[in-house]
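Every read-out reported here was derived from the displayed coordinates using simple, explicitly stated rules and does not represent laboratory data. Everything quoted here is computed from the prediction, not taken from an experiment. Cβ atoms are built from the backbone, for glycine too; each structure is taken alone.
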Structure P
Amino acid sequence: MTQSMLAIERLQELPLSERREGLEELVIAEFRTTLMMADDEDLPLDMSYFELGFTSLRITEIKERLEAQLGRKISTNVLFNSPTTERLISYLADEVLADLFGVLTT
């Protein structure tokens, strides 16, 4: 079983009401790992990636790791046009993983 299957399965196993929190934990863990932050340090979700000290290369690396874990593609345009962790989590829940979150797409 691949790592991407495990991340998707973990989210699917959660009750719908807890999936966003599970997704948020996954995304925040990737950002914290890249920044080498301690578990008790807060990651401001509404601060721009670049204000947090990320470069375009580091953001692209996080994108690729999230794609591998989720088994889904993430739009580079969305990633850079809405450069906060909070917006990334919303985009993932509302568009990339809409089927897991019960979001109707047209």
Structure Q
Amino acid sequence: MDVRTEPFEVSFDRTASFQGRPGNRPFVLVGEKGLRRLQSFRQMLGAAMTRRGLRRLANTNFTPHVTLLYDALSVDEYPIEPIGWTVTEFVLVRSLNGHEHLVRWPLWV
């Protein structure tokens, strides 16, 4: 993989509900400032995928989030104390029925 970057910090500072299907709305962690490095990494990854002929798979519609649960209720965005960690790798995941980790790549310069 020709994506090189050092490990970086991410942090989420709000909870919210995504639209989803009626009765099955994702309740998620979202953020803004604490996710800029992640968004930059996603752009680098998309460019690398395009260079390798995977442009169709390099979707630019990307909202960084962590899904906590699915519920019938929808809630408004709500501020929380930041929750964060250091990103040290990225993983190719097949998510048809559950999640299967196919390949892991460590981050480094």
I have 3.4 for distance in nm of label points 7 Å out along Cα→Cβ at positions 49 and 73, calculated from one of the structures P, Q. Which structure is it?
Q
With P(r) over Cα pairs in 5 Å bins from 0, in percent coming out at 2, 12, 24, 26, 20, 12, 4, 0, 0, pick the structure among P, Q it was computed from.
P
For which of P, Q does helix-only ellipticity at 222 nm (-39500 (n - 2.57) for each DSSP H run of 4 or more, over all residues; to 500), calculated from the coordinates, equal -5000?
Q
Thinking only about distance in nm of label points 7 Å out along Cα→Cβ at positions 9 and 25, which of P, Q has the largest value?
Q
When mean count of other Cβ atoms within 10 Å over residues 65-72 is computed for each of P, Q, which one produces 17.1?
P
